[in-house]
Structure 1
Amino acid sequence: MQSFFIFCSGADADLLDQCSAGERNKYAGIGATVFFTALMAFFAASYALFTVFDNYWIAGFFGFVWGLLIFNLDRYIVSTLKKDEKKINEIWQATPRILLAIIIAVVISKPLELKIFEKEIDQVLLEEKNAMTLENQEQVAALYAVEESAFAKAIQDLKSEIAFKEAEVNQLYDTYIAEAEGTSGTKRLGKGPVYAEKREKHDTALAELNALKISNAEKIAALETQMSDLAQTEKQQLAANQPVIDNFDGLMARITALNQLPFLTSFFIFLLFLAIETSPIIAKLLAPKGAYDYKLEEQLGVVSTWVAQQAQQQKVLLQTDKEVNNRVYADIAEEDALYDYKKKVARELMQQQADAFYKKQKGILG
């Protein structure tokens, strides 16, 4: 287990084998922090992705990949932080790593906050869903309100027409009854010619009223059917919109709901993860320079010296080789045999060029 945690710390296991048990325990503790931070990152990412994909296998796979990424980043951050004689140099060296650790802490803590405050978030989402349902009902009602109002007005107009005609018929009825009783009109008791004329007008209007009732009743029934169809369409529209509202509980909606909760509790959870994430870096900054650091510095010094020696040797070798080549070619340049040979080759090359030019000109002239 200690060897595994030392591997997680990014320290050189061979060098640590040469150090004391306390030094090994120190780096094992740093490695354990790195490992458990990655483990929490795995759980956090798996939960966050489960709210997106709603599938355990997909969420677990990508959560595992994310955990490995966080593990690699933390291991790199800790392993690249080297001890220095001046503390200020260590602080400057650790600053970008601490900033990266803060970013990682935010990313890890947020999904776990969603899980910790799940019930409170569900309550906030329920209130938002209810508000969205009411708003949706108002919007859909407003969408069909004009048509419903038009149908209602048309029905009311038809009923008013019937009522107006009924009032006219009742007035004609009262007129011919009063004529028969002699209380108005000719004021003669009995059913005379005037009574018959007024009765005929009443009967004609009554027949028109009955026909109007039948006609308007058919129209009203048709309008009421259209209103019923419109109301059914409105219900279908509400039913179609409701699943969208019911599914309003994705990752972004939950993060937004989380931000509506008291800030202080969420902030303390973030501080907890920030402390966990930065603890390996802080531990290395506060810890005094140990045997491992001296051995690592010695090893790096040996490598640096060897590289410098190799570079110097290559430089000297190149300069020496250049000087030797200059002397060799200078000696060769003074030899008559080489001069005669190059003169012979040049003569043959010029003869071949002259022959080729002659053949080409001859071919052109025919």
Structure 2
Amino acid sequence: MPSSSDKLLKAFRLQAGWCADLGSPFTSALMSRMADDIEQGGPVAALLADWRGEALADAVSLRLAGALHAAVLAGDDLALAAAYPKARDGWDMTVVWPLARSFLARNAPSVRAFIANAPQTNETRRAIGLLPGFLIAAETGPLHLLEIGASAGLNQRIDGFRFQTASWAYGPAAGPLIDAEWRRPPPEGLDRPLAIASRAGCDVNPLNVGDPAQALRLKAYIWPDQIDRLERIDRAIALAQREGVSIEKADAAAFLKARLTGPLPEGTTIVFHSVVWQYLPEATKRGVQQALERSAATASGARRLAWLRYEPNPLLGGGEAADGFGVALTLWPGGDQRRLASTDGHTRVVD
């Protein structure tokens, strides 16, 4: 049976490869140095010596990288911040790592406190994958948004985003820019507005971007050399602060059971989520599906129900590649299901 140290090493080495594949050479190199430090019995090994969970499933490598980035963003270590990509275009891991290693050794108690909580992101770029579903749902009237696993709820403000590709554009010109390499025909319905009548969301650990500490934690999990993602989330946070977002602390099944009780409102009630399903307990998944089934039975042409999901392909069914992500929409009455897009976890390319 592999030792806990072997499992940690595997988690860090795998994550290094995934970061490289997703366009973050900096985080990939940082993960590799952390893995080396585990082998050498350094500060990373000491910090994680009593880790009792599954290192890979717990994303412990991303937690530790997030702790370092949070320190950089907060200005807790000016020398480290000066070596990070945003301050130095030609970053050099031989410069970064000794500073990072020293920070981890000096600040073990605060780092342990930071990594005690799971990583939490709010990838606003996924909104461009979700947009085709929203446009279809908006065909017959106003939308009523119900987002589960909403994190900080930034995508609740999808109607304020500016979507831009080489072949089409949509949304207010001044909104946070959401772009992607779009390799399919433009979405249908680009001539219709997203008229949103109500917005609500839930998360078991919602983040309030009105709190600077929570907003910083959200940003800390964005990879430091992906400057466009950092700028995008800054603008999305500003939009949410200006227009308002309210996310309930609740289990997804309980939230939907309460929200989908009684007749559906006029228009389309759209339940949506992005890269959430794999993290839900089985009982919660059953509860979500039961709430949808009960409400779907009451749907009509004027009061529709939609389920829009952006999830790993194996969780959506069908014959898509097992290592990618897809976007699927189910619409009631009728229960027709459509596959709308194939993409990756950061929505760099929509195919």
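Assign the value 0.00, calculated as FRET efficiency 1/(1 + (r/R0)^6) of positions 204 and 260 (r between Cβ atoms, R0 = 30 Å, to 0.05), to the correct structure from 1, 2.
Value 0.00 for FRET efficiency 1/(1 + (r/R0)^6) of positions 204 and 260 (r between Cβ atoms, R0 = 30 Å, to 0.05) corresponds to 1 out of 1, 2.
When FRET efficiency 1/(1 + (r/R0)^6) of positions 124 and 196 (r between Cβ atoms, R0 = 35 Å, to 0.05) is compared over structures 1, 2, which one is greatest?
Ranking 1, 2 on FRET efficiency 1/(1 + (r/R0)^6) of positions 124 and 196 (r between Cβ atoms, R0 = 35 Å, to 0.05), first place is 2.
Using distance in nm of label points 7 Å out along Cα→Cβ at positions 100 and 236 as the calculated read-out, with 5.9 as its value, let me know the right label among 1, 2.
Answer by label: 1.
Once relative contact order in percent (Cα under 8 Å, 6 or more apart) is calculated for every structure in 1, 2, which label goes with the largest value?
Result for relative contact order in percent (Cα under 8 Å, 6 or more apart) over 1, 2: largest is 1.
Using the calculated result -12500 for helix-only ellipticity at 222 nm (-39500 (n - 2.57) for each DSSP H run of 4 or more, over all residues; to 500), pick out the matching structure from 1, 2.
Matching structure: 2.
Looking at distance in nm of label points 7 Å out along Cα→Cβ at positions 220 and 284, point out which structure of 1, 2 has the largest value.
1
One of 1, 2 was used to compute distance in nm of label points 7 Å out along Cα→Cβ at positions 316 and 340, and the result was 4.4. Which label is that?
Derived from the structure labelled 1.
The value -0.83 for log10 I(q)/I(0) by the Debye sum over Cα atoms at q = 0.09 Å⁻¹ was derived from one model only; which of 1, 2 is it?
Going through each structure in turn, the value belongs to 1.
With FRET efficiency 1/(1 + (r/R0)^6) of positions 92 and 164 (r between Cβ atoms, R0 = 35 Å, to 0.05) computed per structure, which member of 1, 2 shows the largest figure? Working shown, then result.
Working: 1: 0.00; 2: 0.60.
Largest calculated value belongs to 2.
From which structure (1, 2) was Cα Rg over 2.2 N^0.38 Å, for residues 68-131 alone calculated, if the value obtained is 1.38?
Clearly, the read-out refers to 2.
Values quoted throughout were computed directly from the atomic coordinates according to the rules given, and no laboratory measurement underlies them. In this text the structure is predicted, and so the values were computed from the model without any measurement. Cβ atoms are built from the backbone, for glycine too; each structure is taken alone.
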